[in-house]
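What follows draws every value from the coordinates through simple rules; no lab data is involved. Note that the structure is predicted; figures quoted are calculated from it, not measured. Cβ atoms are built from the backbone, for glycine too; each structure is taken alone.
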Structure I
């Protein structure tokens, strides 16, 4: 679990260095990771990002053109992540 938190923190910091991307792609900031060797899981305390999920956008959007626009934005974000 600590690896996931470290990866998320890295992506958060990298996006913050690129203002154009950080306005389009929101990644929650990690505040704290609580982990104990006696339990098989960890607790990650992170920023809450307001908004809708991709699924919520798709279910609420009747226009096919707008759905394609949404998928274009998702692909843009994924391509941005691949550059990291």
Structure II
């Protein structure tokens, strides 16, 4: 878990199983979930990830992960976006 540099959000990375991780962001003023994204989740996935990094302003984030030996990076802001 990290607290953003602007102290407005808490970001967690949670492991469900070897195939699925969840990245969730909570507003620290209202405690509302503001962002949620699933990484992996398919039968053939094997995910390894650790933590979220942020820019110096604390308003843009990235998570790097390995899916069965293939490195990937996802970037995101403060609100949930459409899954692809």
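Figure out for me which of the structures I, II the number -17500 belongs to, where helix-only ellipticity at 222 nm (-39500 (n - 2.57) for each DSSP H run of 4 or more, over all residues; to 500) was derived from the coordinates. Computed on structure I. Each of I, II could give mean count of other Cβ atoms within 10 Å over residues 33-40, but the derived value 9.2 comes from I. To test your reading of the models, identify which of I, II gives -0.52, -0.81, -1.26 for log10 I(q)/I(0) by the Debye sum over Cα atoms at q = 0.15, 0.19, 0.25 Å⁻¹ when calculated. Going label by label, the one that fits is II.
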